[in-house]
Structure 1
Amino acid sequence: MILLAIAVGGGIGALLRHLGNHVVQTRFGADFPLGIFVVNVVGCLAIGMVAGLIASGRVHLGEAGRAFIVVGILGGFTTFSSFGLDTFTLMRGGQIGAAAFNAIGQLAFGLAAVWVGYAVAFGLSRG
């Protein structure tokens, strides 16, 4: 049951990642991998909120529910393998500054988004 939950959630997350990436790249151009950048930050915010809601006791998920959402949907949605390839491609193309911003920016904004999501979600249980 857990594997099925992960598989279904992963499929949903992968589709959402592709759609989000496509929308952002189409709207803002393809010179920088902004689509995956946005997807990763949004995914970090979402996982921070889920973790905060669970830790606060506001949301109770069983093992299958947690696997479906965290491992499946969010794991399929946020992919640092795409991040790695995009950064590598920028470096190979001689765009060292863009590659550095991509790597450092995603890490910094992603960690900040996890913190904000967790703090907001955890704070909801306090009133």
Structure 2
Amino acid sequence: MFRGGVFTIYVSDMDRSVNFYAETLGMKLLERHGNHWASLDGGPGLSIGLHPATAEVPAGRPGSTAIGLYLDEPIRTAIEKLRLAGVTIDGPVDDKALSLAFFADPDGTPLYLAEMKAAYR
């Protein structure tokens, strides 16, 4: 039925947000239409669209949405890279199956890293 989709994030500053997702997080910028739209490849099955905020849909409503980013490296390595890039990380939160670390984009949109423990993959 579905072959894909896009997770849209409303942002207050397109340049700052494109830089964060493309440079800080290392996602591939797929397209950019000035300050009207940008899309990034977040990895298999995840496309992220950046759209300018409006009065009806302001940027960064904490708690209204979160994007989970699955990792291809240990969570502690990813945390260190993001901290070196100036990102504030909360976590990791470990349990027997999963490790999580929480952070936010420049508008406060919640994001998290997720590492599935090897025994549960």
Structure 3
Amino acid sequence: MNFSYLASPYSAKTPQQRKARFKEVCRKAAELMLKGELIFCPIAHSHPIEVEGMDEVKDGEFWLKQDFAVLQHAKKLLVYKMDGWDKSHGIAAEIKFAQELNIPVEYLEPNDKQRIIKEAA
């Protein structure tokens, strides 16, 4: 099955900021799904698990191990350029991992939902 992996920033100073990022990327994932795309969104998957099932916030390396297990099977990596994406250690690691596996990387602009900027070769 050909699915896209939707990366977005998550780490933030407060739980409220993490929740806001979670909600924003869930809306983007829903938008893409409603257009017929098959999407795996690690933040939509992991945020509820961390909040409801873990006593403490896990570090990014913990989640990257989980995420790479899925990303390696994706047909492409979609990077949602919401606030903070360019400073995200996790997104940088996901992009590097995808490039190492020759998985195409595309960038989604939050202000223009129809526009996709393809990564320069």
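None of the figures in this text is laboratory data; all of them are computed from the coordinates on show. This is a predicted model, so every value here is computed, not measured.
Worth a mention:
- Largest in relative contact order in percent (Cα under 8 Å, 6 or more apart) among the labelled structures 1, 2, 3 is structure 1.
- Structure with the greatest value (metric volume of the Cα convex hull per residue in Å³, for residues 46-93 alone, set 1, 2, 3): 2
- In terms of percent of Cα pairs over 22 Å apart, the structure with the greatest value among 1, 2, 3 is 1.
- Test item: helix-only ellipticity at 222 nm (-39500 (n - 2.57) for each DSSP H run of 4 or more, over all residues; to 500) calculated as -3500, pick one of 1, 2, 3: 2
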